[in-house]
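As structure tokens, here come the structures.
Every read-out reported here was derived from the displayed coordinates using simple, explicitly stated rules and does not represent laboratory data. Everything numeric here is computed off the predicted structure, so don't read it as measured data. Cβ atoms are built from the backbone, for glycine too; each structure is taken alone.
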Structure 1
Amino acid sequence: MLSLKSIVVHYGGVQALKGISLEVEEGAITCLIGANGAGKSTTLKAISGIVPLTSGEIWFQGCRIDGMEPEEIVEMGIGHVPEGKRLFLEMSVRDNLLTGAHLRSEKELVEQDLQRIYGYFPLLGTAATKPASKMSGGEQQMIAIGRGLMGAPKLLLLDEPS
């Protein structure tokens, strides 16, 4: 499903990734583990098209995606929940979740997925009209993960989900 082939990323003159290769099969759960500064977040940002590669290749479902715009990568089915939640704090829990489905046109399926997210995180259903700013840090993380799932991604990248 996803293949990274010797990817290298630089931030200015600093090499952040040095020849990372990995394969992720469909249906697999894969974790990147390492110390702070090891390149875990940079790897996810490279897959999402947020940071450019210096060299190497990234393939998703048989298509080369390195060099594509992040919006194109999302449209292909890769969702990314970055560290730090990045919620719209003034908006309700429900509206934050619905922002994850902004590219989807099938309203009935979006509503079904919203109910599925409430099933995963019942607290979000009971607090659907509350502003995200009134939720605890852990509850806000539930919103961020739910928002990522609302895009119905084929592959979901979670950066520090706990």
Structure 2
Amino acid sequence: MEHKLTHVLDDGSITMVDVSKKKDTRRIAIYEIVINLSETTYNLLKKNSLPKGDVLNTAKVAGILAAKNTPHLIPLTHPLPLTYLDVRFYLNDQEFSIRIEAEARTTAKTGVEIEAMVAAHIAAITIHDMCKSVQKDILISEGKLVYKSGGKSGEYTYNPG
């Protein structure tokens, strides 16, 4: 079975997909990523004692702003009316890591996976930026779509096994 590329025209040029005939549905996407810090950096972050200030609140705002600007960053995405966007942080005191979870919601003709991805990645990059004066070897990893719903493909939940 041959798959036609959705964003490529017969002449090889790119195009934004026409979603005008699709029905609006409620759509949710949750994406997560992990940032690993040293014990020293992690403890400074927890105590809100890093030189650049309140890291997690800054990263949350950065993630939300980034998601709202997704069509300006990713060329073929559709501008979406986000009805909800949150960036959450789960601190792991044993591994000195932070799991960042970004959730995006809309009622639209296309999904919000990219908005959730952009929010999580920019939040992680912001944490990196705010911690880099204390630590150079910060690791951002394990990015994955953990949940999506809505649209033609229905519901998806990440299952590593």
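Quick notes on this one:
- Among 1, 2, structure where relative contact order in percent (Cα under 8 Å, 6 or more apart) as derived comes to 23: 1
- Test item: distance in nm of label points 7 Å out along Cα→Cβ at positions 26 and 50 calculated as 2.7, pick one of 1, 2: 1
- Source structure (of 1, 2) for Cα extents along the principal axes in Å, computed value 53, 32, 32: 2
- Looking at distance in nm of label points 7 Å out along Cα→Cβ at positions 66 and 98 over structures 1, 2, structure 1 comes out largest.
- Given 27, 42, 23, 8 for P(r) over Cα pairs in 10 Å bins from 0, in percent, for residues 34-73 alone, calculated: source structure among 1, 2: 2
- Structure from which 19.6 was derived, mean count of other Cβ atoms within 10 Å over residues 58-65, options 1, 2: 2
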